[in-house]
Structure P
Amino acid sequence: MQTPLTVGAGAMTRTVTEPVDGGETATIDSDVAIVGGGLAGSLAAAVLARAGHRVALIDKRAVYPDEFRVEKIGGHQLAMLRKLGFLDALDKVACRYDQVLNIREGKVVDVSVGQAYGFPYADLVAMARSQMPHSSGLIVDEVTAISCSDDVQHLELASGRQVTARLVVLATGMAGALAYKLGIRRRVLAERHSVSFGFTIVRQDGRPFDFEALTCYGERTADGIDYLSLFPVRAGMRANLFMFRDPTDPVMRELRREPEATILRLLPGLRSYLGDFRVTDRVQNWVMDLTVVEGHLRPGIVLIGDAFQTNCPAAGTGVARLLVDVDRLCTEYVPQWLMTAGMGLEKISQFYADRDKIAADQQSLKMARFRQALTSRNDIGWDVRRRVHFLRRSLTHRVDQMHPGWLGRVRGALRA
């Protein structure tokens, strides 16, 4: 048979598969089985396990690979991480920065001030997993089938083992095979909505750049560039480029093959800020469809993060949505659901009907459409709106320079 072998791994415990002789199949009992050990699944597992629930976090990778996903967090997202108890751990693994210089056409638009962090996505996932108590663990295996009911859920693993749980949380990102088997379908709202690029740069002379972080907005609608974000990570200055452009356009290949020259050609205003620089690693890119699932209301199972709805990376709402899902599901609904028998539709529907979740989902789609229109629409209405958008930011910045702190006081008065 197959039996789990527990192996210590720093601040967490990993469960791996160790084959032994015999014809029986080991069964792992849990309160909640979380399928997918990326950011959403790992955060959810840590929150629930720290609350004393028996959690089975299942992922086929013991260590999450170096993938191009979320690489910076700031603003309200930090408040959410603090509420969930992860901010101190993030501070230890990420690079903090507090000021972003925002430019367009080589001129300063304004300066954003506020705490933010840059990191490789794999480090963020490792941080989340490290917050799981020693008594909990990661099952390194692959889920091949899920059987759901109003009472107990059964998961079949590739190793031959089984997991039983009262609730299954699908945190599988955009990988939809398991959801498809359950009859859950993904509806495409905008195919190939955006393209993102990620790479790391350093100055040729080895000196630091003259800014903590920088955002350079696109200069021409025809280029389809929303913005290039530069922020510190341990390996250097990380670059995230967000575009609304056909992924088959030759410029995509140029960005991968000759990133330095292509970036300066598309954003010539950057030259005086970057000086002589070079890309130090492989240019990674990601094509994003905007999608939402349908037929997802099933007994004993919930979908969170990208498994439920995808986001536009340029809008910066993906982590906020994910954190709302984790917060509402794991601190509000799951503890209540586990106190009484059953896991039927009347319980599951409460999560999908949550006002905070619905608002975060709707805001994400709204911002996705806004960023695309602000970047790419060249009709007179959006041209005027674009000019007013950047002019308002520039004027606000100039007034704040002449009267430091006035903007903060105004915002504080409006919130009061």
Structure Q
Amino acid sequence: MKRVIVGLSGGVDSSVAAYLLQQQGYEVIGLFMKNWHDDSVTISDECPWLDDSNDAMLVAEKLGIPFQTVDLSEQYKERIVDYMFKEYENGRTPNPDVLCNREIKFDVFMKIALDLGADYVATGHYCRRGVTNEGGEETYQLLAGADGNKDQSYFLCQLSQEQLSKALFPIGELIKPEVRKIAAELDLVTAEKKDSQGLCFIGKVRLPEFLQQQLKPKEGVIVEIDKDNDLYKNTQTTFASKLDELEYLTTKKVYAVTDGKIVGKHQGAHYFTKGQRKGLGVGGTVEPLFVIDTDVTENVIYTGQGHAHPGLFKSALFVTNEEEHWIREDLQLDSGKTMDVMARIRYRQPLQKAKLYKVDSGLYVEFEDPQSAITEGQFVAWYLEDELVGSGVIS
């Protein structure tokens, strides 16, 4: 019997994942990861870790599998929380869920599982693992989940071949209603439980309060830039080379306070992110205001009216060599090469047609249609059909 350690989170997905593995004849052990102690910043009625660990334990009892809790809060603070603070401070918007999978679930947690004699680690992610045998060598594939509404492959976009070789995703072939139905039939305590929102394994966090622990509030101005501003008028259309064009398309517009009018005040540019609409506290505009850029050095937030504001859109982005990652190392591009892909710049975004251009310094991703709120620090992931083959941090 192969031994599988399931990351039981106290939710319905991992509960059913554990049950399915049991049915497939694996020896299953449930492990709950405790990643957070500080209740002052979690919204306590939204899945604090204590309720979750109790639910996970009850599920393990019901299924008759061994269960224990591992405390990973130290590693979580070091690898996820500190990284988040640093990124926000630098005016970038990190994605803690992607990092949590790369650094915690499939690294720290996986090492613990393998030390406990596990052959595999399983999670309740909606994605699938495939294997191809091209050239006689086994290569692992990360495939989208069968449930198009819930596909979570994006969150695993930073996994390596090594990590995938030891990972199992038992519910990847199911759709959410089927998962709930199985849990209800088994009378599991998690059957009707709402999906947890917020940070991976922490529960729902009030982000501004969370960030204020480290990043002190600092008053600054909110500037509104008109959509007819000259900045959006003189666009270049002819280029000496494709590389020049890509460089132009990815160049950030530089705003100054004098480009618009001051419409309000904020408590710190590093609390805001591109595309954000809530929390600006500015009324009286015809259309809602969206953040089009933040300047953490000058502590200014630049906004524009309406979700079609030209300041929100760009048709290309860049990923540096250090931040470029291929799950399918065998498909990695050499400098000067291109690849047609489908890509997304955030979870749940429908896949977009795009083209990769590999250059010496990194990788350009050019979209067929301009994308709204391409945000530095977030991940872009690219697919060939339903296989996620690579990803990178937007620079």
Structure R
Amino acid sequence: MLSRFFTVAVVMAVQVIAGMTKNGTRCTVTPSGSNDDSGFIMDAFKQCGQNGQIDIVEGDYTIAKVMDVLNLKNCDISIRGKLTWTTDVNYWTKNSIGVTYSQRSTAFRLGGDNFSLRGYGKALFFGNGQTWYDVNKNGSNMAGRPISLTLWKAQNVFIDGITWRQPQFWHTFVAYSQNVTMTNLDMSAVSNSQWNTVNTDGFDSWNSKDITIKNWSVTCGDDCISIKGNSSNVYVKNVTCHESGAAVIGSLGNPTTVPDYVDNVLFEDFTAIHSSNAAWIKTYPGVGHVKNVTFRNFVFQDVNQPIYISPCIYSYRNCDASKLKISDITWENITGTSRYNVAAGIYCSKSTPCTGLKFKGIDIKPKNGGSAKVLCSNMNSDSGLGCTGTCPAGWVQQLSGNA
């Protein structure tokens, strides 16, 4: 009888402490042991998301529903547990939240004013991405495939100390936001099947400004850090990119009739390992401009095409029609090995040539020896880059051998 009473008491105690509890302005979430903890987390956001504290303590949490919170205010959120998103592709493709950009959507969206999201090096976002990589079969933009974390109409935000593994799609997306700092983040998308981790970007910004990124490690199947349209005042420092596009401006200019602008971006202290590109700009043949961008202190190994500019990305057609002006771009202290014999492929639109390009301390050598080619077209002649030949129109982003 005593043993039975003890068992019942333990079960009741577990029920009491599991889920969400509120004490004043502090909400504490603990693992429920159920097949969905998202409701408890959303309840914490609802009750303590304004002028409060939310603690998601250590343990394993299952996320089976979309989490969307856009009214955070003066709130500190700490996550020390592992959040695992379910593999219910049918649910996510039907219910993920649209974020406007290129028909993308997200599984977790936060917005508001003056809030923090801290992982203390313990938070783990596990997206069960292998399911998505296999379903997509090297496809890119499956409708409803969700971005892991989106900041939407957020301002005065601090994010720190979170680890991602196997995200469903992009790791992070920042849109319509201002004054965002994201530090000490660790991201990785790696497939264990025949299908690749296509379009698993580390970071993308869009219609946002005053962004700081520091101390990131990213392994992904696409762009590592990508600055997209209408982004300005972005500072990115101390990032290591594996198997990715490293530091990129773009893609911009799509739709081709809607202006896209990028201003005042500094990438510095980058390491790129076995990546597709290192320091580059890609646009569609659209309208707008890219101005005042610096790539500084890049070290890389085995990068397909380290320096690259294209005004007609992906289609590689209609390149000279682009009115999207690229100007005042600096590459400084760019050192490493290229996969093939091309260090730079720069093609600017004939109708809108690149101006104010500057190169200092460029030292790129083919990993298999020989001399590196530097191909340039329709750019200023006083750039400081020792061009060895012209770059053909429609020069591709990925090379498959020596030029």
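Read-outs: derived from the displayed coordinates by stated rules, not from any lab. All values derive from a computational prediction rather than experimental measurement. Cβ atoms are built from the backbone, for glycine too; each structure is taken alone.
Computing Cα extents along the principal axes in Å, for residues 163-218 alone across structures P, Q, R gives 52, 32, 16 for structure Q. Work out the source of 39, 23, 15 here, i.e. which of P, Q, R gives that when semi-axes √(5λ) of the Cα gyration tensor in Å, for residues 75-274 alone is computed. Of the structures listed, the value fits P. Matching task: 0.40 is the computed value of FRET efficiency 1/(1 + (r/R0)^6) of positions 27 and 155 (r between Cβ atoms, R0 = 25 Å, to 0.05). Pick the structure from P, Q, R. Computing FRET efficiency 1/(1 + (r/R0)^6) of positions 27 and 155 (r between Cβ atoms, R0 = 25 Å, to 0.05) on every structure in P, Q, R gives 0.40 only for Q.
One of P, Q, R was used to calculate distance in nm of label points 7 Å out along Cα→Cβ at positions 115 and 347, giving 4.5; which? Answer for the origin of the read-out: R.
Each of P, Q, R could give distance in nm of label points 7 Å out along Cα→Cβ at positions 91 and 371, but the derived value 6.1 comes from R.
So helix-only ellipticity at 222 nm (-39500 (n - 2.57) for each DSSP H run of 4 or more, over all residues; to 500), computed for just one structure, reads -5500; which one of P, Q, R is that? Label of the source structure: Q.
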